[in-house]
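Structures incoming, each one as structure tokens.
Derivation of every value follows stated rules applied to the coordinates shown; laboratory data play no part. Because the structure is predicted, anything quoted here is derived from the model rather than measured. Cβ atoms are built from the backbone, for glycine too; each structure is taken alone.
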Structure 1
Amino acid sequence: MLADLDLKTLTLSLSLVTLMMTLLLGLAAWHAGSGRGLRHWALGNLALMFGLMLNVNQEYLHHTLSILLANGLMTLGLGLVWLGIRAFFERSQPQLVPLLATLLIIVLLGVFRYQFDSNAVRYAISSVILGGLCLLCASELLRPTEPPLRSACWFSGAIALLYGLMLLARPVASLLGWNGAANLLGGPLQLITLLGAMAAQIGMATGFILMTHYRNLAALHRLSERDGLTDTLNRRSLHQQAGALLARMQHGGEPVTLIMVDADHFKRINDEFGHQTGDAVLCHLVNRISQHLRNRDLLGRFGGEEFTLLLPGLDSEQARPVAERIRHGISQAPWRLAGETISLTASLGVACSQHHGYDFNTLLGAADAALYRAKTLGRNRVELAPPPGQTDQEQVALRLLSQFSHNLDV
């Protein structure tokens, strides 16, 4: 079957496929703006295309172009693809690696063309360096990643791995006589290399587009569930994730504590320093709260200067010290910028599932009542939710007193 394939036609097809993949990646990079990695991949494919076109025309071009420059461009192209993968994952950019690899292959091929002319050695050098770069790309892609991005990364990584191993196996296959009587630039090995290159070009370009697509979907999903100012959960996402968390905790018989945090006298800050400063103070508040939370805890913006925390696995007695540390951390770290210092305190209300059940709205109401109590009793304090048997009249009285105090303050 391989014997029926025409090498020149296959080479032309590979060049066209590489050109189309380059245009596809370039178009994606243009639309993505500053999309990480896409520009590297587009430029890398462009260098690969020119390198391939020069390399397969050794019969018509000077060897400086068809061997040295061609392999240098292909090495540089794969190096750019490798840098693009690292840029996609926000890893460091050792830009000297592709440049040094390009310089190395040009020097070595020049030595074994003009000093010690050996086609077999040149064949081995290009196979090892290009195959090694493919394996470098595979090593960047075949790492643990969150789904569904993982499937696209591993798809691209598997292709890079297989093609890299194929390139490394070419010199060995040639020594074992698999190429028959044909020279190294013809015969079955060259046909297999070109077919593999075509499949790798299509597969990896498709994988890169999928990786970008899944990354964009994840970013959109994050935007849909995060508060735009503080990067905490927004109210809708908080309600959804809290409901799921409470259900799991109820099923496992574990307690959950909900804490409401409200910045004291925040309206004064907005009125005196402006809303931009108020926004910065809110971000500072969130930063202080986050320092006392675990990875499994939830933090969301309930509205305005109010934030809601869910602490799974803690009852009210265990959660109260956490709330006190949060309160103390806020009060002891005023916000400072350009010589401006703004002191900040917060009131906190604490409610636990042991007394109020696992319904989110019920816990929220209980913590809100405790928050009103903290406001009423002087602010900058932590209050536990009143027991369920407390009279409605007492709660109403506390709310009226709290509103009266609030009106006096503002």
Structure 2
Amino acid sequence: MPSQQHHHEGQGQGQGQGQAHPTLEIIGGAMDSVLPALNSTLTRIPYNPFPLIGWNCHVETVYAAYFRSLPDVKLRRECIRTQDNGSVALDWVSGDHRHLPHDSPLLILLPGLAGGSENTYVRHMLVRARSKGWRVVVFNNRGCSNSPVTTPQLFSASFTGDMREVVAHVATSYPKANLYAVGWSMGANILVRYLGEVSHTCPLSGAVSLCNPFNLVNSGEDFRYGFYDKALASSLRKIFKKHALLFEDMGGEFNIQLAANAKYVRFFDDALTRVSFGFKSVDDYYSNSNSSDSVKHVGIPLLCIQAANDPVAPARGIPREDIKENPNCLLIVTPKGGHLGWVAGDEAPCGAPWTDPVVMDYLQHLERVAGLASHSNSVDAQQSTEGLHSVEV
């Protein structure tokens, strides 16, 4: 029943703005400043689960994973070398570097565990942002989406080093653009951890977290040894086997045989991930990889969207109090949605998830605010310069 209590709290905030959307839980320190910009979309597309598919979290999750349409987009891959000699693959929309203005807003997409630019939810967001004139790049983790692996290290829910280097690289490539990021599932966990670490020095102008597990211990308890666990473990094994030779003769606590045959994510993480990233045990890895602890330190606008019935990222892991107390954060919890599902809205059941227009409206709102601030600063600078000239005369 705690979520019901929070639901009423959320509706009572922001001078009753949450009341306009009774099916949603909406809370956060940024309610008054951000929710008005989303009201028209939330009113036009209320959360109504698609019949049958959207009534059961497992059916919805599986349906979205296997039957959601895949938009056809021609991508251009750029591989960047990280400081530890690793490789990260960035997938840009082909031709955008020639056709889009250099100051076009730039969106970095972070897929979920073992995911990449081939995932349907990633493609739909990419297409929507691109249609609004945004430059979009997909950040594929090491080994994901057939990206190269050049060192005996893959990725983890705790590691933000590659994210830092990707943001720095993108910022250098497009210095006149405002940067934003959207992350799903593990990508959301990495994104929010990164935001908490860089806090008020963050070079991004805004971010969105979707289906974030927030608390990996809770998440592991809910999906351990079930269908999702086996499916994710299978994806991890495939990535590992392509690059297994890099891990030969590693010694220490690495268990190559277990990693290659891990039936469950926990077994894979114990054999490989936690060793690669210096954790004493798999439980030590999970308990120290939560992004819930990072929310209080986030220093830029952040929208979090979760599903109350998510079987992989349970709602009890959402750091509601920290989101309410942080003036930069807004949380929307839908009553249904499953994990990476959200089969609702104008394009259901096979098109974009319900979240996409909400996310896009939020990002465009932030870009408008950033544009106004930039214009105001330039006017102030011009007036200051004119004042100096008059003094010199």
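Please compute relative contact order in percent (Cα under 8 Å, 6 or more apart) for structures 1, 2 and give me the label with the greatest value.
Between 1, 2, the highest calculated value is found for 2.
Between structures 1, 2, where is distance in nm of label points 7 Å out along Cα→Cβ at positions 225 and 305 highest?
Once distance in nm of label points 7 Å out along Cα→Cβ at positions 225 and 305 is tallied for 1, 2, the winner is 2.
Given a value of -12500 for helix-only ellipticity at 222 nm (-39500 (n - 2.57) for each DSSP H run of 4 or more, over all residues; to 500), calculated from one of 1, 2, which structure does it belong to?
Label of the source structure: 2.
Of the structures labelled 1, 2, which one yields 32.0, 101 when Rg and Dmax of the Cα atoms in Å is computed from its coordinates?
That value comes from structure 1.
1, 2: which one has P(r) over Cα pairs in 10 Å bins from 0, in percent, for residues 169-208 alone, as calculated, at 29, 41, 22, 7?
1
Given structures 1, 2, which gives the highest value for FRET efficiency 1/(1 + (r/R0)^6) of positions 201 and 313 (r between Cβ atoms, R0 = 30 Å, to 0.05)?
Evaluating FRET efficiency 1/(1 + (r/R0)^6) of positions 201 and 313 (r between Cβ atoms, R0 = 30 Å, to 0.05) on every structure, the highest lands on 2.
On Cα Rg over 2.2 N^0.38 Å, for residues 145-296 alone, which of the structures labelled 1, 2 is highest?
1
Given a value of 0.00 for FRET efficiency 1/(1 + (r/R0)^6) of positions 113 and 361 (r between Cβ atoms, R0 = 35 Å, to 0.05), point me to the structure among 1, 2 it was derived from.
Answer by label: 1.
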